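Chemist: What follows are several structures.
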Structure I
Amino acid sequence: MQISNYVSWLTPLIPISLSFLAAVSWVLTLLGLPGNWGLLGIAALTAYFTSDTTYFDVSSTTVLLALGLATLGEVVEFIAGAAGVNQLGGSRKGSVLALAGSVVGAIVGILFGVPVPIVGSLIAAVLFGGLGAFAGAVAGERWDGKEWDLAIKIGWGALFGKLLGTLLKSICGTIILVLLLISFWY
């Protein structure tokens, strides 16, 4: 059997595999990880390694849109998270610990959400990421010498900022995912 027969048999598996990797990257975005950059990497590598003759081709326009959306998602997430702490008079310590707490919280959320497959882990990761941002901001503000009332108020700002930032970044990731799936399948 010639090698071309093997390649033609494997060809349908490529868009299936790329779609799966894109979906995993999108889920990583929900967990507060750089999933949008994974989506961009998939788009760029697919555009580079496929030709215009394959039906799962990703255009350079799609790659540029993915780059713009991934960048926008990061900027919006950063601004929303920082605004949640800074708008209420939070300190740099509070901001840094809110960020660290959100990452730790998302990881803990993944573990606690396991009993409900996929959806439970996603919801728990987002929720616990917000709670981690809350705890980190409160700890940072108390460390900075602020009273409990103000530290808790800033913590709430960090929680809502984190949730809003994750939502907006996930919207950007969803648009990238849809663009990639359209490129892979149509």
Structure II
Amino acid sequence: MIIVEIILVGLLLGLLSGGSLRNLAQEKLTGEWVLLLLLPTQAAWPAVSAHFGLERELSIIIWLAMMASLAVTLMLNARRRWMLAFAALGIVSNILVIGLNQAMPVDIMAASEIGSTRREARSAMASDGLHEEMGETTRLPFLADVIAVPGPTWHRGVLSAGDVLLAVGLAGWVLVACRSPA
């Protein structure tokens, strides 16, 4: 949800600075359907995977494949709008940390900073099977979910550096696309 909010801020800034939704609607991207389909799907994948009871290994492979497809699609469009390279770099960062750890590591301390108890955070990670508690054996811990974002229940969460790059890259693209005709 936080990533969507950051993108909406980009949209709001684009409109307030003289941009228009018409300019954004005319923005043509290579593989646009991939972005529209896979961005929300990969974000919701942990819940979807848990709902259908998919095996962890299969679910991780599907999750990584979706992210890789998104990263490639964003890079194909980066020549036109360079800020999409930031979004692709964010996804690649998440691919690296998930691939090396076979799950997305989550800092329990960061989760407790946003109001979750350690037990609740561990229970949430166990329920989706795609997140795990960060520990001493975690590879690339600086790319894990370590950034606590406090706020109301619907808003708070724990983000990775990759999530931040993805959100800023997409928000930047929305802002620029609103302001300049295709």
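Coordinate-derived values only; no laboratory data. None of these values were measured; they are calculated from a predicted model. Cβ atoms are built from the backbone, for glycine too; each structure is taken alone.
Chemist: When you work out distance in nm of label points 7 Å out along Cα→Cβ at positions 14 and 94 for each of the structures I, II, which one comes out largest?
Modeler: The structure with the largest value is I.
Chemist: Among the shown structures I, II, from which was the value 37 of relative contact order in percent (Cα under 8 Å, 6 or more apart) calculated?
Modeler: Only one of I, II returns 37 for relative contact order in percent (Cα under 8 Å, 6 or more apart), namely II.
Chemist: Still on this model: Using the calculated result -21000 for helix-only ellipticity at 222 nm (-39500 (n - 2.57) for each DSSP H run of 4 or more, over all residues; to 500), pick out the matching structure from I, II.
Modeler: Traced to structure II.
Chemist: Okay, next question. Tell me which of I, II gives 1.06 when you compute Cα Rg over 2.2 N^0.38 Å.
Modeler: Only structure II yields this read-out.
Chemist: Here is a further query. Comparing distance in nm of label points 7 Å out along Cα→Cβ at positions 22 and 158 across structures I, II, which is largest?
Modeler: Greatest value across I, II: structure II.
Chemist: If you work out distance in nm of label points 7 Å out along Cα→Cβ at positions 46 and 62 for I, II, which one comes out largest?
Modeler: II
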